[in-house]
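Next come the structures, one after another.
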Structure 1
Amino acid sequence: MGVCVLGSINLDNVCRVARLPAPGETLMAESFERFAGGKGANQAVAAAAWGAPTALIGAVGRDEAGDRLIAHLEKRGIDVSAVARLAEEPTGQAHICVSPAGENTIVVIGGANRAVTAAQVAQADIAGRTVFLSQLETPLDAIETLFRSSAARKGFKILNAAPAAEPARALFPFADVVVLNQGELAFYADGVRPAEGGDAIGPARRLLSRPGQTIIVTLGAAGALAVTAESHILAAAPSARVVDTTGAGDCFCGVLAAALAEGGGLAEALALANQAAALSTENPGASVPSSLRVDAQARLRAIAR
């Protein structure tokens with residue numbers, strides 16, 4: 001039982017600015033902070049915070065940033081035995097600007113993340129894991145190797161198809177669930193960018209690549225939408241005191257994986273992941289509070305009343 005995440009591990013360098021810069025514009029930052037990040041690490045932290053036994057496959061450099069990130073992951077209870085330490089590659093980094101409204105721009109330097117190999121994934125001890133989650137910040141052949149593994153074929157596979165990349169379409173048939181945001185849906189659905197849940201159903205359904213598959217679209221203020229060939233579920237967006245949206249999608253994916261690993265149904269997992277993602281926006285950086293599960297469940301109970 002538990003979650004296996006394959007993905008990136010980055011050091012996030014966060015600048016807070018009065019507004020996001022326009023092309024060619026230079027702005028003075030109001031503050032600067034560094035956080036643990038990377039889609040893979042963020043999603044693993046969220047799954048572990050939810051209470052799922054979680055393992056992470058990835059790579060960092062043999063540098064100060066790598067030491068810092070490994071210590072952070074171990075502190076959050078994540079099994080990092082399959083995280084490689086590479087002397088020839090630096091630890092990945094992300095440079096992020098955040099506005100007072102919580103909007104952001106992000107530039108990622110892949111570093112060691114781009115050196116994760118199919119052989120490394122094949123050698124990882126993932127026996128007993130039941131949900132397998134990956135994104136697109138590590139090489140696609142490594143992701144395919146994970147999803148084709150005997151353990152993953154017996155389990156449940158989630159692909160967060162981000163950042164959007166045309167070659168990633170080849171991975172869709174391996175996944176039981178594909179998760180995208182509005183921009184990524186527009187990319188994969190030939191430019192259709194939905195404004196509301198109902199507008200996303202058709203484009204999402206066109207991305208289904210095999211029977212039994214689900215496409216999930218996170219819609220920001222409109223909530224989150226799960227689409228199958230026969231039906232759809234729309235989870236309303238929770239209210240939140242937004243500080244920083246960095247990592248909200250990663251929190252959604254990690255909690256979705258953790259909730260499914262516990263044996264919950266898709267509708268319940270969707271609602272819990274939606275609440276958790278909203279909670280994550282109330283903290284700076286891609287941080288996830290240790291009380292994530294308690295807080296998300298309390299908010300759902302309050303809504304039910």
Structure 2
Amino acid sequence: MKRFTSLEARIDAAAHVVLDRLPRRGFSGALIEFIVFGLKQAWACLFGGAMLALIIGTRLLWPDDAALTRYDFLFLAALAIQLAMLGLKLETLDEAKVILIFHIVGTAMEVFKTAAGSWIYPEESIFRIGAVPLFSGFMYAAVGSYLARITRIFDMRYSAYPPLWTTVALAIAIYVNFFAHHFTVDIRLGLFAVTAVLFLRTSVHYRVSRFRHRMPLLLGFLLVALFIWFAENIGTWSRAWLYPGQETGWAPVSIQKLGAWYLLMIISFVLVTLIHRPRPVDVAGSDDQ
């Protein structure tokens with residue numbers, strides 16, 4: 001797996017011209033790693049960040065009498081961003097495949113959940129399936145894009161990673177439960193337990209600039225899920241979609257949704273591992289911090 005596209009490789013080479021002259025140890029070295037970490041995270045969020053900016057911008061600026069509806073604009077803009085990222089080599093073809101898979105998986109769940117009354121899309125649109133505007137699938141695709149990009153940009157490796165088939169089985173069970181709990185027993189607590197058993201010993205080892213760092217993978221899932229929950233609050237504030245009780249005025253999304261996003265993270269992560277297979281850490285040259 002290549003860490004960078006051709007454009008990213010040129011950016012990385014230019015950055016190292018500067019970074020290699022800076023202090024390697026002590027507070028200055030740690031500060032440099034922290035800054036580079038933030039910049040790489042922002043780069044990995046390129047698609048999701050662009051979509052979130054469009055959602056906020058259209059909430060504030062979109063005219064009520066526009067010929068094109070806000071949702072349709074968001075859908076066409078998401079397609080344009082994807083084509084631009086591929087054309088400018090800001091994204092690999094494999095990442096585009098991940099985004100397509102996530103769009104299909106996410107849209108299928110959206111159609112079911114809106115029919116069940118879990119949330120609504122209050123505005124009109126032409127590009128839609130049932131009550132679901134097609135831009136919504138790109139919200140799930142943004143998560144897949146981020147995970148795929150961060151996997152290669154940070155050259156992620158894993159220690160004590162469980163057998164791939166067990167993680168695929170878990171992801172399938174989680175996805176099925178998102179539908180089945182409307183008709184039968186909700187087994188999400190059991191799914192949390194299985195997730196803990198499978199990944200309790202697993203650590204992700206990632207390279208920022210000069211060193212490899214490591215983090216428990218379960219903690220990584222939680223941090224990403226928390227970030228998505230924050231983004232979801234922005235999405236509902238912008239009335240891109242609404243949960244019951246938010247129709248007459250915005251209120252923060254329940255913290256209980258964090259559990260749903262945590263489980264969705266497992267699905268997202270496992271789908272990405274089918275393209276970027278988990279690689280073991282090179283202990284001899286890991287430079288773990």
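Given a computed value of 29.4 for mean count of other Cβ atoms within 10 Å over residues 35-42, which structure among 1, 2 does it belong to? Intermediate results must be reported in sequence, preceding the final value.
On the way: 1: 29.4; 2: 14.1.
Structure 1 accounts for this read-out.
Using distance in nm of label points 7 Å out along Cα→Cβ at positions 123 and 163 for the comparison, can you identify which of 1, 2 gives the largest number?
Details: 1: 2.9; 2: 4.9.
Largest one: structure 2.
Quick one: relative contact order in percent (Cα under 8 Å, 6 or more apart) came out at 19 when computed from one of 1, 2, so which one is it?
Values: 1: 19; 2: 24.
The read-out comes from structure 1.
1, 2: which one has helix-only ellipticity at 222 nm (-39500 (n - 2.57) for each DSSP H run of 4 or more, over all residues; to 500), as calculated, at -20500?
Answer for the origin of the read-out: 2.
Which of the displayed structures (1, 2) returns the greatest value of volume of the Cα convex hull per residue in Å³ on calculation? Please report the intermediate quantities before stating the final value.
Numbers: 1: 129; 2: 146.
Of structures 1, 2, the maximum of volume of the Cα convex hull per residue in Å³ occurs in 2.
Compute FRET efficiency 1/(1 + (r/R0)^6) of positions 59 and 187 (r between Cβ atoms, R0 = 41 Å, to 0.05) for each of 1, 2 and report the one that scores greatest. Can you show the working numbers first?
Details: 1: 0.95; 2: 0.65.
Once FRET efficiency 1/(1 + (r/R0)^6) of positions 59 and 187 (r between Cβ atoms, R0 = 41 Å, to 0.05) is worked out for each structure, 1 has the highest.
Laboratory data are not the source of any read-out in this text; all were calculated from the coordinates shown. This structure is a prediction, so every number in the text was calculated from the model and none was measured. Cβ atoms are built from the backbone, for glycine too; each structure is taken alone.
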